[in-house]
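Q: Multiple structures follow.
Just so it is clear, none of the values below were taken in a lab; they were calculated from the coordinates. Quick caveat: nothing in here was measured; it's all calculated off a predicted structure.
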Structure I
Amino acid sequence: MLAKLLCWLTPALLWSQSAGGTAGVAIFTPDRAVLAVDSRVTLTDGRASRRGADECKIQSAGRFQLALAGLYDHAETKFDAWRLAEQAAAGAPSVAEAAARVERGLQPALESAIGNMRAIDPAAFSRQYARAHLAFVIAGLDQGLPGMAARAFVPDREGNLRIVRWNPSPDTTSLFAFGEHAAIDAYGPKEALLRLVTDAGPAEAAQRLVQLEIAASPEIVGPPVAVLELSKIGPRWIRQGLCR
């Protein structure tokens, strides 16, 4: 009886809460920072996936605003990216330092979760996380001005963890798409994306790009879209979505 019970419990323990289908866009300009993210959550063990409860994917981490996409919870290794990121960012003197601390705080725990999942079923893990494991964007005020930074933890050609860092210059406009972004990439080159930001404004541009991804991949990316804008007067919701 115990053996049967353990066999029934084991698959449940393999499920990892993943926003792998997440579509997120971060836009930074010299006077504001914008985050737009969808709300779809996918639970997966690599072999199979099912839809979880939709949720807000932009949360406060002390005085910073944080968005995550990818593998952010793994029961077997007790990996909890939201908790680790919030702890790491606490007390950071700047957005850049907060991003560096979150990177250092997440990396070893993420590597442990990845190693565990790959050991259980390497082929299934490769199918689920072939392109990216986890990404985060952090935003906040530095000396009264908005700041923004991001990291993407992706596999290199040998399957090892590689970190892509986005640290936009304070005097230029920059865009970072994370999670699912094939439709955003197909929109056009960097110049076309920046032209959209100029023409529509950063908040509207970010929202449109996430909605573009939702239209392209409705089975893994879904509404509502949450849009948060950060300026020198602080954060404000353009669209709250499921965020409160």
Structure II
Amino acid sequence: MGLVTAVIFDWAGTTVDYGSVAPVRTLERLFAARGIEVTEAEARRDMGIHKKDHIRALLRAKLGGPPAEAMVAEFFAAFIPMQMACLAACSAVIPGVTETVSGLRARGVKIGSTTGYTRPMLDILVAHAAAQGFAPDCALCPDDTIAGRPWPWMCYLNAIRLGTYPMHTMVKVGDTVSDIEEGRNAGMWTVGVVKTGNMMGSSEPLRRAGAHYVIDSVGDLDLDPIEQRLARGERP
């Protein structure tokens, strides 16, 4: 067993749904149905946070000020069934994920996960991913804690349920700025994924957010550099 105790993966764009298509297309349709155009770039800007917060941020940008909470609630209520209907079609496990996870488990690393989706949405992904060979030891969403990303609570709860400690022996892997912020706030090593998810090949936003490493996809994940730094006494 090495010094890294756990890897906490994101879902859409990192382990499933190549390109993080499901949330983008659903947000575009949600706003278009109400006469508001949302570009793909705008939909991706706050990706990774709780979907209600994501909708609130989009409305604020479009309205030029804080939206009424009743409006946020109405948009979010409409978003839920639209996203649920889209998830099953966008739940393919990204190439390289199952092999990487198998390799991690072979070296004694536990596998956790976090998302900005709600619990019913995550349950759909968990079921479809398991049928394809990807089944993390722990799968958490903002509904399981007091707040989602960039707060560290889901990572802390992963540590509790996985029985892994200290936090600097854990690694957070994700494709959004909020993933990196979540991991950094939890005191973890962070790895940004640039080609299979929200960044669409651009590594700079993830580096600015504080990613310790940036890779193309989960299939490229290498814990050896982190193990070597831990052995030297370094911390995230």
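Q: Given -13500 as the derived value for helix-only ellipticity at 222 nm (-39500 (n - 2.57) for each DSSP H run of 4 or more, over all residues; to 500), which of the supplied structures I, II does it correspond to?
A: II
Q: Figure out for me which of the structures I, II the number 17.1, 56 belongs to, where Rg and Dmax of the Cα atoms in Å was derived from the coordinates.
A: Values: I: 17.9, 66; II: 17.1, 56.
Answer by label: II.
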